Structures are given as C-alpha cells and as structure tokens.
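Okay, got some structures for you below.
Derivation of every value follows stated rules applied to the coordinates shown; laboratory data play no part. Keep in mind it's a predicted model, so treat the numbers as computed, not measured. Cβ atoms are built from the backbone, for glycine too; each structure is taken alone.
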Structure P
Amino acid sequence: MPMIVVVGMQWGDEGKGKMVDYLAQDVDIVARWNGGANAGHTVWVGQTKYVTHLLPSGLPQGKVCVLGGGMVIDPERLLGEIKDFDALKINTSPRQIMISELAHIVLPTHKALDVAKEAARGKNAIGTTGQGISFAYRDKEEGRGLEARQMRSPHYFGQQVHQLVELHNQELVALGSTPLDADAVANQYEEYAGYLGDHVCDTSAYLEKSLKNGKTVLAEGAQGTLLDKTYGTVPFVTRSSTTTESAPAGLGVDSEWVTRRIGIAKCFQTRVGEGPMPTEISDERLANRLRGEKDSPGAEYGATTGRTRRVGWLDLPLLRYAASINNLDELVLTKLDILSGLENIKICESYNYHSPVEKHIHLPIGAITNLYDCIPQYQDMVGWIANEIVCREDLKSLGLADSYVKKVERAAGVPVTLVSVGTDRNQVVARKK
C-alpha cells in the first residue's frame with residue numbers, strides 16, 4: 001500500500017497527531033500536504049510530550065518528514081520546532097526534514113494583516129488563529145507570494161521579503177494598524193533562509209521516486225474536513241483543502257498512488273473559534289468533564305492558541321457527510337476512554353430542520369445544510385464503567401464500550417479499525433476486520 005492518507009473528520013483536533021505517530025511505525029516517509037502553523041499536533045510517548053505545528057508527526061518515530069508544496073510555512077516557527085527536537089536528540093538534518101520548493105512563506109505582516117482583518121470584522125469575526133494563513137494563501141493565489149525555493153539564495157530572498165512587507169504595510173495602514181519595519185523583517189528572514197535553505201528540495205520528485213521504489217508514504221493532513229475551504233462550514237473554515245483528494249495535489253504526486261484513506265474522528269466533538277456546532281453541550285459541568293483539566297494530557301485546549309475548545313456530542317450526520325466526501329476506506333476513533341464512567345451518553349442521529357418549514361432530515365451527501373437551522377435528534381446510550389476498556393500488550397478489549405463503536409461504524413458506513421483509549425502511542429485497540 002504505497003500511499004496512506006490520514007484526514008480529520010471533524011473541525012480538527014481529532015487526535016491525528018497521535019494516530020499518525022502510531023501508523024508511522026509501519027511506513028518510511030510521513031508527508032504533510034496542507035495548512036501552516038495554525039495546526040497543532042500533540043504526541044505523548046510515556047511522559048514526553050511532542051507538539052508540532054509544521055513538522056509532520058512522524059518525526060518522533062525517526063521517519064523522513066516532508067513539508068509539501070501545499071503548505072504555507074512560518075520559518076520562525078519551523079526553526080523553533082527543529083530546535084526543540086534537537087534538544088531531544090532527534091535527527092533534524094536536511095535528509096530527515098525536507099521542504100518543498102513550492103511551499104509558500106508566511107511573513108510577520110501576514111500575521112499582522114490576519115489580526116487586523118479579524119478585528120475589523122467585529123461581531124462577524126470568524127475565529128482565526130492569527131497565524132497569517134489566509135493572507136499567505138491569498139498572496140499565493142494572486143501570484144505575489146514567496147516560495148521556499150527562494151531561500152536557497154538568502155540575500156535575494158531578503159530583498160523579496162522587503163518588497164512584500166512594504167506592500168503589506170500599505171494594507172495595514174489602510175486597516176488602521178501599525179506598519180512593520182521592512183528592513184528588520186528582511187534581515188531576519190535572510191538569516192532564517194541561511195538555516196533552512198539546505199532543507200529545500202524537489203520533494204515531489206523525491207516522493208515519486210520513493211513510491212516507485214516500494215517505499216510507503218503516510219500523508220498527514222492538518223485541520224479537519226469540516227474546516228475545508230470548499231466542503232466545510234464556510235465561512236468559518238481554514239484557507240486550504242483538507243480532504244483526502246487534496247493530498248496528492250498538495251504533495252505533487254499522482255493520485256493513483258493513494259490506496260488507503262483513513263479518517264480520524266473523536267468519540268465526541270470539539271471546535272475552536274466561531275461557527276455552527278449543532279451538538280454543542282450547554283451544561284458547562286458536563287462540558288468540562290469531557291474537556292479535562294487544562295494542563296493534563298489530552299485536555300481540550302488548542303495546541304496552537306491555547307483557546308478552550310467548545311465541546312459537543314458526536315454528530316453522526318456530519319460524520320456520514322465527512323466519510324462520503326473523503327471516500328474513506330476505514331475509520332479510527334479517538335478518546336473513547338473519555339466517555340468511560342458516564343451513565344448516559346448522547347449521540348446525534350439526525351436533525352430537525354427549521355427553514356422555512358420544520359422537517360426531519362439526514363444531512364445530504366455532498367452538501368452541508370445551514371447548520372444553524374439544524375436541531376439535533378439524539379439517541380441515549382447506556383454508558384460503561386472505566387475498567388471495561390483494557391489495553392495491554394497481552395489483552396486488548398473495549399468491553400461494553402464496543403457497542404458504542406459499532407453504532408458509529410454502522411452510521412458512518414465505514415469499518416472502525418482502530419480505537420484510541422489513552423494519550424500514549426501504545427494505547428490503541430485494533431479491532432478485527
């Protein structure tokens with residue numbers, strides 16, 4: 001199976017980082033195809049916590065990691081991550097971390113524009129992370145962005161940075177914000193290029209050659225399907241494509257290499273920022289129970305922003321929709337252990353739709369309805385006690401919790417092959433196919 005694509009089924013934060021780390025045991029290369037530092041993946045190995053925003057989650061496993069052409073890369077953040085992994089004695093050489101020539105570069109002015117624009121929206125703010133992602137993609141689409149290949153010539157790159165910063169400053173002034181020092185930014189980015197230039201290469205050619213030579217590539221996506229710029233809950237979305245079909249394009253390889261599509265879904269739902277979330281839990285005590293303590297492993301707070309995640313029950317109409325959009329082969333569920341100990345668990349089976357006449361609906365395949373008008377219809381399920389879930393090398397079982405998994409499996413129409421029941425990379429139950 002040459003190329004495996006892993007994608008989130010919800011609004012991101014599904015636990016993709018842990019599952020990519022787990023799946024990376026059996027692959028040669030882990031490649032990320034989209035997004036930027038607005039993503040955050042967390043991997044726990046024993047008591048060691050690895051957090052990445054740009055680097056693929058395969059690095060802790062010692063895999064070759066590729067940052068694809070579909071990404072927008074903040075050099076400062078990337079160098080910070082490399083430094084963190086260096087301190088952990090993990091290989092970060094140019095042979096281990098490769099940056100696509102075609103990836104675009106995020107500047108401080110992209111971030112400043114992001115923050116200024118969000119402030120200008122006022123009550124219509126969409127909950128951006130302020131990482132400059134949308135403005136970096138805008139410059140890419142308008143043909144004025146900076147590509148990673150330019151970092152091979154640091155001085156020339158610095159000159160191009162200076163020009164773009166001055167252009168951005170005009171926009172910042174128009175938005176009532178303070179312009180940035182173009183000379184200082186250019187000098188800093190010239191220095192970044194000196195460190196990162198050796199990592200830049202033709203990653204498309206590298207991946208194609210590797211696939212032809214029998215290597216297995218695990219393609220890692222950022223965010224989730226419901227944040228896709230086309231198929232997500234527009235306008236409360238990211239500015240990249242997050243579905244399985246966008247992976248080959250983001251990495252510059254033939255789509256025929258894709259032989260396995262894996263969706264990652266949490267056993268409940270979370271969302272950071274604004275936008276509709278039909279199953280959001282209003283009971284703050286229950287929401288906090290699912291969210292966990294802020295500093296505890298796996299707690300529901302943004303890895304990038306630290307923001308508190310909104311919490312809701314699992315939404316099967318949206319899960320079916322995401323599974324269809326991504327043409328999934330299998331589904332992985334995460335955080336089943338968090339539901340342990342609850343006497344009653346709700347699961348949304350369908351909606352009542354209020355516009356213009358109330359009617360009972362299942363979300364259409366291939367289209368997202370106005371979710372603000374969707375009233376979730378729940379089924380109550382009996383919970384299970386915490387020790388029903390066992391995960392040791394000599395014994396792996398979901399106990400009574402498997403009835404919940406089977407319910408999700410039937411609704412999604414996709415086999416659930418793996419279930420995560422803890423934060424550590426080994427706390428995964430493999431279900432019989």
Structure Q
Amino acid sequence: MNLKLPSHDNNAEESLLISLLSDNQNYYDLEALEPDDFYKLFHKEVFRSIVNLINKQQTADFVTVGHEIKSRIPDLDLDLLLKLNSYPESVNPKAHSKVIRACSIVRNISHRCLDLGEKGFNNPDPDKYIDDFYKLTTEIEVNTSDKILTSLEFSNMTYDGIQEALKRKESDGIHLGFPEIDELISLVGSKLILIAARPGIGKTSFLTSVVENMCTVGRSAGVLEIEMDNEDIGNRIVGKLADINPQRFKYSGSIKEDEETKIVNACSEISRWKLFIDDSGCKIEDVKRKCRKMKKLGCDAIFIDQLSKISGTGNQFERYTENCTQIALLKKELRIPIFLLCQINREGAERPTMANLKQTGMLEEDADLIFILHRKPDEEMVTDVILAKHRQGATQEFKLNFNKIRSTFNEVR
C-alpha cells in the first residue's frame with residue numbers, strides 16, 4: 001500500500017523557525033501564519049511560543065521558547081528544540097512562510113474533500129450533498145483570501161474602537177499643522193491623500209511643511225523622496241528652522257557666525273525628530289517594500305514625492321494607473337495615511353480641478369482626500385489650497401502664504 005502523507009514541507013518549517021529564533025524581526029516580514037499552518041505538532045508549539053513572546057514584547061530565543069513550551073505542555077520533549085539548532089537558517093523567511101501557508105491550505109482542502117467524499121458512500125440526499133459541496137468551496141475561498149466579519153464581530157469591533165477613542169484625551173489623528181484645515185479633516189487610519197499642482201507651485205514645499213509640523217509635535221513621518229535628494233530636503237528644513245535662505249548653504253563664505261549657531265540648533269532639533277527618509281529611485285515594488293519597513297519603524301504617516309517618478313512597465317498612462325492602484329491598496333494594508341504628490345496637466349494651469357489630474361482617472365477614484373495647490377499669475381505668496389475631494393466630509397478652499405525663499409507654507413495672518 002502506497003501511504004501518502006498530507007502536503008507539508010519539513011525543511012521549510014525547520015528553516016523558518018531557526019530564522020525566527022535567530023532574529024525576531026523576521027517575524028514581521030512573514031506571510032500571515034497561524035500555528036496550525038505547521039504540519040508537525042512540535043513545530044506548531046514552537047511557533048505558537050515565539051508569537052506569544054513577541055506579542056508580549058519579550059525576546060524569543062531557544063531558552064525563553066523552551067520555558068514557554070514547558071509551562072503549557074510539560075510532557076513535550078524539549079530535546080527536539082535543541083535539534084532545531086542543527087538545521088540551516090532560512091535566507092528568505094517570507095518565501096518559506098508562503099510555502100508553509102500553501103501546504104496548510106492544501107491540507108485543509110484535502111481533509112475537507114476527503115470528509116465530503118466519505119459522506120458520498122453513505123447514499124446521502126443528492127440535494128443536501130450538492131449543498132454541502134458548494135458550502136465547502138465557499139468556505140475554502142473565504143478562508144484563503146478574505147477577512148469577512150460577522151455582524152456580531154463587526155459591531156463589537158466598532159464599539160471597542162469608539163470606546164478606545166473616547167478614552168483618549170485628544171485625537172490620535174494626523175494634523176497638517178494648519179489649524180483651519182485641521183478643523184475640517186480627520187486623518188486617522190487608511191487614507192490616501194493627494195497633493196496636486198502644476199510645477200513650481202510648491203508641492204514638495206507643502207510636503208516638507210507638513211512633515212516639519214508633524215515632527216515638531218512628536219509624530220513620526222516617513223518620506224520617500226524620489227524626485228529630490230536628501231541634501232535638498234535637509235537644506236529646506238534647516239533653512240526654515242534657522243530662518244536662513246537655503247540657497248546660501250551652497251556658497252562658501254555666505255554664512256555669518258551667528259547664523260552658524262542657528263544652523264547647529266536647527267540640526268540639533270531635527271536630530272530629535274522621528275523622521276525616516278529614503279531618496280533612492282524605485283519601482284512600485286520598492287515603494288511598497290519601503291513603506292512597509294517605515295510602518296514597522298513606527299511611522300504615523302508616509303509621504304511619497306512623487307507619482308510620476310515611480311518607474312514601471314507599459315506606457316505612461318498604464319504605469320500611472322497601476323502605481324496609483326497599488327498605493328491605494330497599500331494604505332489599506334498599512335492602515336496609516338499616505339500622502340502622494342502628483343501633477344496637474346497643462347489644461348489646469350488657469351484654474352485646476354480634479355479633472356486636470358495628470359494621466360489617470362484612478363487618482364480621483366482611489367484618493368480619500370485631494371488637495372490642489374494653485375497660485376494666480378499675479379500672486380507671489382498667497383496660494384489657494386483647494387480641498388477638491390473629501391470622502392468623509394465637505395470640500396472647501398483655504399489660503400496659505402508661500403515663502404518662495406524659504407520654500408515653506410504658513411497660514412495667512
């Protein structure tokens with residue numbers, strides 16, 4: 001008799017567990033795994049212990065995991081834990097977690113199908129048997145790809161969220177640092193916020209102003225600066241804090257002694273911020289990877305400058321559309337606000353609207369909020385900040401002063 005074992009990959013399980021025990025940070029890169037996704041009972045319990053310890057913000061190593069297992073299952077042979085140390089560590093934990101999860105899904109389907117097949121030998125009612133079959137296939141689809149809540153689960157989740165919010169002394173939403181705008185919008189959880197304008201109006205300056213406002217109140221910001229480099233962004237922020245034209249930083253002998261002190265103080269302040277910046281060019285896959293990493297670093301919001309600089313395949317329209325859709329999905333995954341800078345086409349130079357968003361209608365569809373920056377030709381400072389889309393509230397127009405020399409925005413006094 002040819003005895004076949006259920007779908008599993010023992011090498012993947014062993015290598016993954018070693019990887020987690022060697023570096024707990026690898027846990028955050030895994031596909032969604034549950035202890036029961038592992039085939040061997042011992043592997044299930046090792047993984048369960050690792051997760052328990054990490055969730056309690058404790059280090060999971062061979063000693064602590066051994067104690068954790070012993071406290072729950074005293075009779076389990078811990079010699080197996082020592083043997084794990086002789087196996088090679090996974091060089092790609094995420095790939096091995098995908099293999100383990102895939103084997104688990106196949107095992108689950110196989111077992112359910114075998115149970116259903118067994119019922120077929122007992123002359124069941126055909127209509128009931130067909131109904132069981134469709135029920136099985138539906139449950140398999142939900143279990144492998146969806147996170148569908150029952151009405152009870154959904155109501156409990158909503159109630160708990162409201163109660164937690166009411167306990168907080170102040171809102172945990174992100175503030176842009178412009179009180180008039182902050183009174184109207186609430187940036188909590190998954191949000192895609194577009195900052196759109198024609199070239200030269202100040203999209204990046206608006207971004208750096210919001211980042212500075214966030215960081216000075218203790219928030220953490222992540223910036224993917226694909227268009228400019230870190231030096232230019234740094235000079236802009238230091239120039240604003242020190243009240244010095246950042247263009248002067250590029251010329252020898254242009255800084256006075258008292259200004260040098262201001263620059264030192266500004267850099268000292270920035271060093272205390274929770275700010276993470278990456279200025280390397282990238283594809284949409286890199287954008288997603290870097291954003292996930294920034295979320296793990298504790299970022300409350302992420303800023304991407306800008307959509308047109310993200311590389312990809314296809315023509316410009318196809319690339320913009322695909323990249324925008326991927327970023328919209330990413331904000332749901334990360335559950336934090338993502339600010340995305342984008343261009344207004346030439347037709348919108350006189351008075352831009354959402355219809356003038358460059359290249360793709362997906363921008364208007366996917367965004368939760370859209371800010372359009374616009375200055376009249378005869379204006380040097382006063383900038384219209386048009387809240388053109390607000391999924392959860394009213395649209396409105398605001399005015400901010402643009403300091404071209406300092407490259408910053410401030411409220412109109």
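Computing percent of Cα pairs over 26 Å apart gives 55 for which of P, Q? The value was obtained from structure P.
When distance in nm of label points 7 Å out along Cα→Cβ at positions 82 and 162 is computed across structures P, Q, the figure 5.7 traces back to Q. Here semi-axes √(5λ) of the Cα gyration tensor in Å, for residues 98-257 alone was derived from just one of the structures P, Q, and that gives 29, 24, 10; the source is P. One of P, Q was used to calculate distance in nm of label points 7 Å out along Cα→Cβ at positions 66 and 282, giving 4.9; which? Label of the originating structure: P. Each of P, Q could give helix-only ellipticity at 222 nm (-39500 (n - 2.57) for each DSSP H run of 4 or more, over all residues; to 500), but the derived value -15000 comes from Q. One of P, Q was used to compute relative contact order in percent (Cα under 8 Å, 6 or more apart), and the result was 16. Which label is that? It traces back to Q.
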